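Scrolling down, you'll hit the structures one after another.
Each reported figure results from applying straightforward, stated rules to the coordinates on display, with no laboratory input. Just so you know, these numbers come straight off a predicted model, no measurement behind them. Cβ atoms are built from the backbone, for glycine too; each structure is taken alone.
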Structure 1
Amino acid sequence: MRTENTPTENAKSSQAKVVGLIVNPVAGMGGAVGLKGTDGKTILNKALSLGAKPIAPERAESFLSELASVLSSMRLVVGAGSMGEDEAKDCGFTFTAIGQRKSETRAEDTREIAKKMAEAQVSLLVFCGGDGTARDVFNVVGTTVPVLGVPTGVKMHSAVFAVNPQAAARVALRFLEGELPLREAEVMDVDEEAFREGRLSAELYGYVLSPYEPHLIQANKVASPMTESELRNQTAVAVYVIENMKPGIIYIMGPGTTTRTISDLLDAKKTLLGVDLFVNKKIIASDVNEKQILEAIKGKATQIIVTPIGGQGFVFGRGNQQISAKVIRQVGLDNIVVVATESKLRSLKGSLKVDTGDIGVDEAFRQRKLTVIADYKVEYLVPVE
């Protein structure tokens, strides 16, 4: 295995395609512990104190493993140490490493490595992270090289991400084989402090060039319209859900305006962007993390109520990582209810998405349909992609 501190000068002139990979090793660690992001050392330390575990390495390796059959005909350029080198080694690939191995990585490291990859004119720059990492890459790359995101963070509002690591590999392969076009993809990010306080403040930072395949690339997040008909529809959904709540059952309520309407009608103060627990139509715990959920539901009848992200269709894996694969396994797929207004459901074009980080759980979802309550006494069975 050959590693170097800089890419070779003839990388671009070689006939082999050059794939750059940058891994943000701390991306997504704040999700399961309920921190809604991991930007900054203070929040990272808090996530670690709550028992957060790295998820980026596993998702990076899932991406790389899908490329195993073709990487022999390509060149792989990676960030040093935990920013791609370790994952490439674990997968048994030959690669060129850029930068220096560090025990703690920062946003500046991502930007420095991305800049060197752009200067080397990689055929495709792939990063594993969330919206914060997308911003770091955009800030130094702009539209000079194609960029693709492997979803690893908590916040993923940008249109540069594939729906999961396996999809990212398929997009990369098809693009490198000349089968997919490039488009300008929005790079979005939210104010994490506002997000933790229950306020969603998203901002457009710019555009990158990204391979496009509509079934494998996630769309931008779209806010629910606050029209009178939409609000009436949300209320009708909420009334129907409340009428069917059973005594003694724990209800895990995911984030969103439709789920918040349920709590409003119960006269309970739900966190708009967090996960809350209800029993006997009363809130018993607010803004809980994965550990707190697992402790609360152990040995008890439980249901999960979630609403899909507008424009994207994700019911798990985007913004509600507290409801993890472990939680879903314990609750059971038969005890999941999705709530969505008729207009939101139509915008999703007849399917939902999941990206729990557990391939087995994701595949179990795809083998069935989920019940979606779309109005009062109106239910649909909707497939999962």
Structure 2
Amino acid sequence: MAPKYKKICFVVSSILTARFFLEHHIKELSKEFDVYLVGNFSEEDILSIKHFHLKGIKSIKIERNINVFRDLKSVFSFVKYIKKMKFNAVHSLAPKAGLVTAIAGKISGTENRIHIFTGQVWHTRKGMFKFLLKQFDKLIVLLNTRILVDGNSQRDYLINEGIVTRDNSEVLGKGSISGVDFSKFYPNKIVKEALKKELKIPSSKVVFLSMGRINKDKGIFDLAYAFKELLDVNKNIFLFIVGYDEGNCMDEINKIIDNDNHFLYYGSTTEPEKLIQVGDVFCLPSYREGFGNSIIEASSCKLAIVCSDTYGLKDTIINNETGLRHKVGNITELTRKMGILASDKNLIKLYGENGYEYVQKNFSANFVSKEWLNFYKNILK
């Protein structure tokens, strides 16, 4: 007897990917499919997503760093699981999960093998290591049956780099891996004022917010130097950084800024929708970005934006309407753009309002999830 629902298995390296990007999709897809999740999970990780609408969760050790022996072990563990479960589709997110899934899916003969590109680690690398990482992405494309990209500007970049073609890749809707859940990310003045009071951030100060994974590629050192320079001429500003310090950057950031009265590092959070309210201007001076979901979440909360002009962020803001762009790695320009907003609260408000309308029209989580549902209904008829 055939199963009632067809089976989709999502594969991630980290629980954070599932938590931040897949919850809404899983909820929507589970109405018509049995949805499973595979990743490098601890028992605590699994408990943290027990409310997801999943038919099953499997922990397979998929490490971010390259290790041939361990990676092969991950592949064969996944092949065994796929053959047992007889999935109709496997869908990977993130580079290492993508490589493991592509190989395992091909070996096991899974009919529908999907990968979504959400950013390129190799963009900022050089030499042989960059070449090798690009070959891995090409292999992912070769072994999969469908390739998704979470933004049009990223897709153009991948086409120019020879990773994908216009014929073998697509963007669902207008981009974004998950869109914005408007029930979570919306402007809340009461929360804003309460949090500023709790965190002892003066309500009069313009708060620049950085939120997300903290590493060099995100431009965090550029932000620190720019803020320090701006602070020398404008004391009415504050920098609030939230996120997991995966690059061990914060000791150096503290030394650069060296001012506890104008700077606070919060650490990681499971409530970004709450802490984002503290900001007035969202900063992402990133050197590489697939799409920049954090930017549209910030715009949904009516924050103005300052971000780099790296390829993946071109879809997330309208320059001089919802925020300001600066050239990648140009600290002087970043400082100037931050200074423009720091001295003009009316402009911050205008960009915030414009950004809110832009995101409402284009990046609703409901709209993006419906695009994913239609995609799967089409391939799993």
Structure 3
Amino acid sequence: MKTSLRYLGLDVHQASITLAVADAGRGPAEVLATIPNDYQKLLQLLDKLGPKERLRLCYEAGPTGYGLARRLNELGYCCEVISPSLVPVQRGRRVKTDRRDARKLAHFLRSGDLTAVAIPEAQTEAMRDLERSRDDAKRAERVARQQLDKFMLRHGRIWSGVTKWTQTHLAWLREQEFAEPLLRHVRDDYLLALDQATARVERLTKDIENFVEQWAAKDLVLAFEALRGVQVVSAVVLAAEIGDFARFAEPAKLMSFIGLVPSESSSGGSRRQGSITRTGNGHVRRILVEAAWHYRIRPRGSKAIEARRRRVSPEVRAIAEKAEQRLSRRFERLIRRGKKSQQAVTAVARELLGFVWAIAREQARQAAAKSNATVANSNSPRRRTPQAMATIGFSEA
């Protein structure tokens, strides 16, 4: 019965877990205990609270990850991971403690006012950590470039070429002479840091390309690569960060989840929209904006894109080609209307996400059809060969 359920809020930290319980009804949530962050001790406490079927647990997403929720769910508990930014906040309350946080989670879990996040599969989470480590390496590479660039500027060494960080530019940096030996030493140290950062990016990029072959979402990654501006790293980010696309019944919900919809402040008869909300996954939002810049020029033949599209089904290819034509026209129209390029690329990124959703849905449909066909073939009676029939005493006649 619903009235027999018990709702548990867990405030999980590296060293401790604070538990609070709210029984079905209107009674206030009460703190049970604060225990060390030990899985076995947590199970012992849960066993005292009743059978698994009666317990509903939750904790906020954070640095402790999804491991606790996975293990509890595997044992038969119902444990959710909650989005911290969407937990209701009572204005005016300025005291925050672990005990109060646990009581608040238990209270709002009972009232149904919490928003759970999707718990990714272990392999998907591992791939997500890999692509995020590459993102960290890329950020470190940008910092190393900026530090070297500012050092050269301070000493009046200004690059006159068109593009920086090419082989020509790097050779120019190494050829610069300084009167002070210490300055040459500083330049060489900055160059060494840059070389190490670049090597790390290249190594992690290669790791992504290798490990994606073993990933369950490999076909989805190949399908995303059919889009213009989306290559293997971008496709892996889309697949790993969003995870289960079936959670979104329509593309508008996915756009809102990523934070690419306009913010709004409307009241009465007035309606005012502002910049995008920027809620949700910033990794996906950045990748989409970077990919959207490729649509600022009209489509033209590309051997690389054509090679990627030959690896996907005709249905996925048709979606990618439609996106290429539509988004390029969209970018051009927005610029003609006087929109800034940053606004235009954001609008194109939002529509690009709609095509990503369509490709994911088509890929899921094809995977389901393939699975059903495999099951049907395994269940259908197989026609015996004449040799097999003769072996068991039958003839083909």
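Quick notes on this structure:
- Test item: helix-only ellipticity at 222 nm (-39500 (n - 2.57) for each DSSP H run of 4 or more, over all residues; to 500) calculated as -9000, pick one of 1, 2, 3: 1
- Source structure (of 1, 2, 3) for distance in nm of label points 7 Å out along Cα→Cβ at positions 98 and 130, computed value 1.7: 2
- When distance in nm of label points 7 Å out along Cα→Cβ at positions 50 and 266 is computed for each of 1, 2, 3, the one that comes out at 4.2 is 3.
- Structure responsible for 16.4, 52, with Rg and Dmax of the Cα atoms in Å, for residues 186-329 alone calculated and labels 1, 2, 3 on offer: 1
- Comparison of 1, 2, 3 by mean count of other Cβ atoms within 10 Å over residues 66-73 - largest value held by: 3
- Test item: distance in nm of label points 7 Å out along Cα→Cβ at positions 218 and 306 calculated as 1.7, pick one of 1, 2, 3: 2
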